[in-house]
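Listed next: structures, encoded as structure tokens.
Any read-out appearing in this document is the output of simple, stated calculations on the displayed coordinates, not a laboratory observation. Treat the numbers as computed from the prediction; the structure is a model and nothing was measured. Cβ atoms are built from the backbone, for glycine too; each structure is taken alone.
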Structure P
Amino acid sequence: MNIHEYQAKALLREYGAPVSDGRAVLKAEDAKSAAGELDGPLWVVKAQIHAGGRGKGKFVEAEAGEKGGVRLAKSVEEAAEMAKQMLGKTLVTHQTGPAGKQVNRIYIEDGSDIERELYLALLVDRVSSRVSVVCSTEGGMDIEEVAESTPEKIVSFSIDPAAGYQAYHGRRVAFTLGLTGAAVKQMVALLGKLYQAFIEKDMEQLEINPLIVMPDGNLKVLDAKVGFDGNAIYRHPDIANLRDETEEDSKELAASKYDLNYIALDGEIGCMVNGAGLAMATMDIIKLYGAEPANFLDVGGGATKEKVTEAFKIITSDPNVKGILVNIFGGIMRCDVIAEGVIAAVKEVGLQVPLVVRLEGTNVELGKEIIQNSGLNVIAADDLKDGAQKIVKAVKG
């Protein structure tokens, strides 16, 4: 689960991280009063979406202006006008894809004097099962670009969970980033606070880009991107309350409410499969025979008739879906349960596209009998290869 920049900064402020004073704006009419609560003389107006590259992004609507999703204002009135221009408009960045994302929130904060821009992040290293610290002197840039062109400018190391954070970790980052004087002590303290927040809040990612050095030598968190482990959100109701469902794919959101593993893709063939490995294999074989999967969907080993019905409804709600392949290999999952769920869903939402069903495993004969006696126009498949060929042929002609 991701949160917005202003929410991330509020959370880090609770842990003592140095961040600028700012105000979130959800309605255009509140922009002027929000900006007026800040001291100035420089205001930064930032579009709040769950994507990076906002400063270089472009709005689809001409009336939003040409300055991107991060702008500098020199008066309260100018800041308010910029906020009004961006609210409700669609911002396209290199991370949003061509469709972009609608800006429903604006963050106005005090401007900062910048002498240097640095990069600092905490991430889960799944290879070592530890928290890794990543830092670079090339802050303010796309870290992917730095990693590709000048990887030697990125330094990373992991923290032993048994020992936890130690001051020498912070000093290592400080010296790597070329910090001197009071900034070294500030880095030792800051990294400790970030590590504490990371562990206590079950974060997956905590990225500060840029972390700035101001002319007076002090550090400040100028931007913050925070993501949490979705499996641990139940332990943090305060974090769960920060969820912005408008930033999430509506189909993925609906799937999460029924404990379905669903990821929307760009293809034309919807997939309903039990088991992540089989789902990946199903997607691969669809591509092998010349089509593209519209989704990854794993209904799991213990799916009920109701969950299967909801999964089918989610697939059919995608206007890009031109055909559906149900591929079930029943071990824990019973084929008759899948069959009943598919039939219930088709009767509820209708069937406007070709449907191929491949069943194998527990209660397979009963499942096939249920499908055959349903009166539905369903194409039966003998195995995965046969199913993939039939659905691709039905869609492609």
Structure Q
Amino acid sequence: MENSTNLKFSKPRFFIILFLILIGVALCIELGIIFYKTNFLETFERSFCNVSDYIDCDGVALTKYSLSFGVPNALWGLILYCVMTMLLFVDRIQAKFKNTIFDVFENPRSYIATLAVLSFAISMILAYISIVEIKKICVLSFCTYFVDLFIALTAMSKFKEGFIFKDIKITIIDFIKGAKKYFVLFLVVLTAFVSTIYYLNDTYILSPKLRQQKLQQEFFEAKINKYAVKGNVLGKEKAKVVINVYSDFNCPFCRVINIMLHKIAREGHVLINEVNYPLDNSCNSRVGVTLGGHELSCIQARYAIASKKQGKYWGVANLFFDKNMSPERPKNEEDIIKLIEEAHLGINIEQLKEDANSDVTKQILDDDIQKASVINVNGTPTLQINDVVYVGAMPYDELKEKIAIAEKREENK
């Protein structure tokens, strides 16, 4: 029987809520399995609820919206149902553990009603994102939304008693009262919770594939290279692992790799050398036709090489990489000179112009192109990590893995 304040459970309510919680737990476990398969396994069988391009639980699980604050939504659901289960049996827990923290849970039905309503409200936001943003729906997730709704309807106060607003008010009052009573414990738990959530959200450790996407996003969306150096040396001069990167300043993927390598140079013991390989047939006879957007690649390569005489190679190289992918990209040699001048890199512009058009610089560029031909470079970016050649861009984690392999080879020699 419910007590006079109508804040405890009657038997019908108790068993209905328990039944709904068990359904929710089962759904969340299945969603967790789908999340694990799609995010941790390279290959996996399609889930039974992957029936079309629109009804696709696997597709939803692979998006960033399958997590909230770095935690899979399926795990949040399990936590929610575990808390509800504890509240459902809190009377029995209180009887066994008297004069403990469990005594603060005076109105468990109101708490469950409030949690269910809050969860359903969040679910409606996720449903909107699923339909409008992702354009895929997961039927299992939608089932949990209705489970939360039914739990809320079962647990909340009767309409004439104030409906859900009464339960929300009671929950807030009891929460504040309990937090005051156990303030130190509350502060410790809150700090641990926030710290954990911050860590998980920052690292995406619970979703390797999404973590990789997030890492890649940093490099693809960067407007400037925040790891950039300005001198001639990138990395450690006497490093055991030497990376020759064959690149073109007008190649978008070369820019991405360039930022990655700058980050790696800060983190590890490598030396990175850039070998200029312009995809421009005005200086590179191995290129049949100059691709659109690469018309200034040879000129920029010469100016970058010339800047090395003034100790500013990477300053100019990073300037070209950044500006070539922006609306301010140079359109001719005059623009290139102006770009370098306005960057205030401490370069003598007149000396730079003379060096960039000297026979010595042209020969250095030709030597770079010939060096590329020795290892059959046909496109950019191409990486030569010690003696191993890798063609094309690769994810940041994979690049670090290739470097780690090279380090182990050197250690075993």
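Worth pointing out:
- Computed 21.5 for mean count of other Cβ atoms within 10 Å over residues 150-157 - originating structure among P, Q: Q
- Origin of the value 1.00, where FRET efficiency 1/(1 + (r/R0)^6) of positions 94 and 182 (r between Cβ atoms, R0 = 41 Å, to 0.05) was derived from one of P, Q: Q
- Given 26.1 for Kirkwood radius over Cα pairs in Å, calculated: source structure among P, Q: Q
- Which entry (P, Q) yields the derived value -19000 for helix-only ellipticity at 222 nm (-39500 (n - 2.57) for each DSSP H run of 4 or more, over all residues; to 500): Q
- Structure (P, Q) behind the derived value 0.95 of FRET efficiency 1/(1 + (r/R0)^6) of positions 118 and 206 (r between Cβ atoms, R0 = 25 Å, to 0.05): P
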